[in-house]
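See the structures that follow.
No lab work stands behind these numbers, since they all come straight from the coordinates. The shown structure was predicted, so the numbers you read here are calculated from the model rather than taken from an experiment. Cβ atoms are built from the backbone, for glycine too; each structure is taken alone.
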Structure 1
């Protein structure tokens, strides 16, 4: 997002929320980094009031922390946070995928197959670092097929934290692995057995959770029993 985009906007605080989130996803801001209101406002050529409003919204979303006498900083995700994000996503998306089975049409199947084919073509391309854009599209597309507006709203409410976690996973597994994981997921979805779909979605998300915790988490929560009953 270009800094100049803020100058003539009415919804400055909403734009600033998006701006800070974008900097997090691209790694320009990292967990633990301080946000100095005066400095950021000056860099963006705006007053501190909309920035303060944006920060308070991000505090409410659990992305930013304000600590007395220390200031504002990007909140570190704890092992418990990571577990809660993945376990909640596993339950929500497994339900969405099952509901999507009853609403899918032949053109939806063709679309997912085309997505897989495009991903496969990019696996051996040196110009493509990650398939995260394609994998996110697959999940979003099937979630939308659930046609369950409240469920979609809840999934959307955690989508940024899911994206933030996924952004840290780039480079932790190969494009081939990404393709194989989603080929398996779509295969089960096309076959159409609700129990198999539920199990595969939960297993798929659990495998991603394991990759993340193995790479970044030294102090794991006691989660084994939970994943066994999913």
Structure 2
């Protein structure tokens, strides 16, 4: 973590909140597959504007994809189709897909109530199997976000490489759902640890890890 950001975040411990990462680390890939949760890198998630039975998993290149800090893209469409392979239902409320979240309406509303304000646009998402059959009647969104639109850094990340520090992520913000501009964590969702039990009770298969757990489960020497 950059020194300036560290100094800004090292305030009174009374206002400090520990954060968890909501994501899927490398060592949990097989476990998630067994639960019927597809991964962005697996090729099992196909996103398109209309369902095409001959091309359910097209390249993810649309006018509303591919922005950069110096290049704008089109607004999100009103609706999209998300086609999933190898599953018979939807067993999640949140998936990360590049700089997009596939998120249930129920979780989206919970996130917003708890301070999430990083949305750049969203589409209603119809989640189907490869034959075009609905996998859920629950309402989902495809939500877009960009790390460079974060104007105030509110997440402090301390890794095992930081001297005199055990791995942890913290905030002094009133928000309970946060994102960061920090390299390597730009697409990660951070959650107040105090919400863990509530989230586990309300949502499907949430994957919440401390910074220490995240590091351990993403070790470079781990083999598939």
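Here are some notes:
- Comparison of 1, 2 by volume of the Cα convex hull per residue in Å³ - largest value held by: 1
- At a computed -22000 (helix-only ellipticity at 222 nm (-39500 (n - 2.57) for each DSSP H run of 4 or more, over all residues; to 500)), which of 1, 2: 1
- Source structure (of 1, 2) for relative contact order in percent (Cα under 8 Å, 6 or more apart), computed value 28: 2
- Origin of the value 2.9, where distance in nm of label points 7 Å out along Cα→Cβ at positions 157 and 197 was derived from one of 1, 2: 2
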